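**Q** Okay, got some structures for you below.
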Structure I
């Protein structure tokens with residue numbers, strides 16, 4: 001079968017998923033339809049509906065779109081069956097019921113932004129950077145009952161530099177993932193997708209690291225951790241959803257501060273953990289175990305993200321510590 005004859009249904013929602021869909025369309029693959037999340041109410045009163053990034057792209061290239069609230073809804077399933085897909089591709093969507101992923105004759109494969117079996121879960125890119133990994137990657141695998149556990153088709157690896165944050169790693173994996181999606185389709189077309197169980201990639205002594213969903217409280221900085229840990233934590237949440245802390249001034253007034261970029265300054269010291277050191281103009285750093293974490297880019301609630309010099313210039317009362 002030629003790629004022009006293979007009927008593909010694509011499922012995805014955010015920007016990360018657009019790159020793979022674009023690669024399929026520009027590569028001449030036969031995408032017959034797209035499934036994405038329902039439009040989200042936006043604005044003060046929820047009166048404006050915001051389409052997903054995948055829907056916006058799909059509409060721009062004339063692809064039909066389904067947006068089910070529930071994936072077991074019979075009306076949706078009938079519409080999906082009517083597309084007569086040979087293969088389904090999932091990139092950053094949601095957990096599928098068996099009635100959906102088992103529908104195409106060639107199965108359904110998923111692109112996951114980690115080197116499975118490591119970092120199964122909703123936020124693999126964030127957790128890889130938070131944990132100070134020096135390498136990550138993308139994996140394509142066939143869907144099965146348990147989330148992120150299916151047989152692996154292909155993987156590609158990406159080094160993580162110590163200066164990378166989630167934004168840079170996300171963009172690199174997005175491009176790499178799009179290439180891997182088309183490569184995987186070609187392998188399936190050629191009958192060469194020799195998928196292997198994830199258990200074969202596990203070593204007996206290896207600890208599997210999960211990638212659970214990240215919530216606001218997950219993002220609070222623990223200043224009692226080591227210098228390197230906090231540095232990795234900040235870049236693992238930058239630019240989104242962003243690490244945060246509370247600043248406390250001499251009158252014990254508190255302000256929430258998001259932290260986007262920092263610099264490690266290793267040193268021996270006897271300063272109390274969380275105490276702030278500044279010249280009031282050009283730098284602000286926090287005393288932690290192993291040295292000082294210099295804050296480079298921050299954001300106060302209701303304000304824009306700014307370099308530290310602009311932040312200090314706008315402060316009437318300089319904070320004494322962070323908690």
Structure II
């Protein structure tokens with residue numbers, strides 16, 4: 001049974017979604033030919049993943065960036081009693097000492113993607129700042145439901161921290177990063193690391209993160225049949241992960257980090273969302289609750305932006321601004 005608490009219900013009339021950025025409106029028309037609104041994602045197999053922006057296959061040659069990175073894939077121990085986890089490891093060839101690392105968790109609505117999804121964008125940041133990238137492959141829903149995906153991600157983090165010297169990584173400067181479903185899993189991994197006394201993460205970079213299975217915020221309601229990853233798609237993604245438990249009181253914060261009642265003691269966070277996307281209000285609320293708990297968070301709400309805009313429409317001005325803000329935050333974080 002789905003439950004919406006009275007304090008979460010909208011108390012004022014809900015208007016239409018804010019207008020889309022003019023540059024993004026053009027991109028959205030092309031995106032809707034592949035991912036139509038009003039249920040986009042409700043059938044994850046309806047559109048071949050390779051046809052979805054950001055999910056096209058990426059070769060080792062492309063990841064090597066003309067010799068700038070050494071690329072390898074390793075199979076490492078997964079959670080107890082579960083299969084091994086595959087890590088894609090991209091190390092800067094020119095690094096003479098241990099370097100910080102981005103521990104990357106891919107997006108895809110919990111149902112599609114692999115450890116190469118989104119890595120080119122991570123390498124843009126890594127090449128600018130001299131970082132390594134470790135990208136984890138986790139079992140996908142609905143074939144594997146919670147706790148499988150987040151435990152896979154945590155197992156990969158543990159192995160990375162334990163083998164940091166071998167990988168040329170500074171174990172004290174590992175930043176967990178993810179977009180969309182990967183952003184939600186990244187936030188959950190940060191909670192697990194805190195609660196289990198695991199690796200001390202240096203930061204968490206959460207891009208348009210998927211945090212709340214309840215799907216009942218004003219922005220979720222506004223995005224019914226609108227934009228990219230609308231309310232129907234969000235319901236489908238969370239149901240794939242949680243089954244009948246979605247929206248009920250028993251959902252774990254390690255599945256849906258918005259459920260966490262204590263956000264103290266977490267690494268510094270960067271959170272960004274579009275103003276015209278389902279995840280807007282849950283991202284804003286997550287940042288506000290980190291502040292209220294005494295933590296550090298930088299929040300950006302990009303005007304006129306739909307979900308995943310920076311990757312799906314990279315040439316738009318607001319997309320360039322978003323990528324620049326992520327880079328600036330990482331640069332400041334790593335300067336300390």
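Computed from the coordinates by the stated procedures, all read-outs in this text should not be read as laboratory data. Since the model is a prediction, treat every value here as computed from it, not as a measurement. Cβ atoms are built from the backbone, for glycine too; each structure is taken alone.
**Q** Figure out for me which of the structures I, II the number 3.1 belongs to, where distance in nm of label points 7 Å out along Cα→Cβ at positions 24 and 192 was derived from the coordinates.
**A** Derived from II, not from the others.
**Q** Here relative contact order in percent (Cα under 8 Å, 6 or more apart) was calculated and came to 13; which of the structures I, II was it taken from? Write down the numbers at each step before the final one.
**A** Working: I: 13; II: 20.
For relative contact order in percent (Cα under 8 Å, 6 or more apart), the value 13 is produced by structure I.
**Q** Starting from the value 2.2: which structure in I, II was distance in nm of label points 7 Å out along Cα→Cβ at positions 184 and 240 calculated from?
**A** Computed on structure I.
**Q** A further question follows. Matching task: -7000 is the computed value of helix-only ellipticity at 222 nm (-39500 (n - 2.57) for each DSSP H run of 4 or more, over all residues; to 500). Pick the structure from I, II.
**A** I
**Q** To continue, here is another question. Suppose you compute mean projected area of the Cα convex hull in nm² for every structure in I, II: which one lands on 16.0? Could you put the intermediate results ahead of the total?
**A** Details: I: 19.7; II: 16.0.
Computed on structure II.
**Q** I have 0.95 for FRET efficiency 1/(1 + (r/R0)^6) of positions 232 and 312 (r between Cβ atoms, R0 = 30 Å, to 0.05), calculated from one of the structures I, II. Which structure is it?
**A** II
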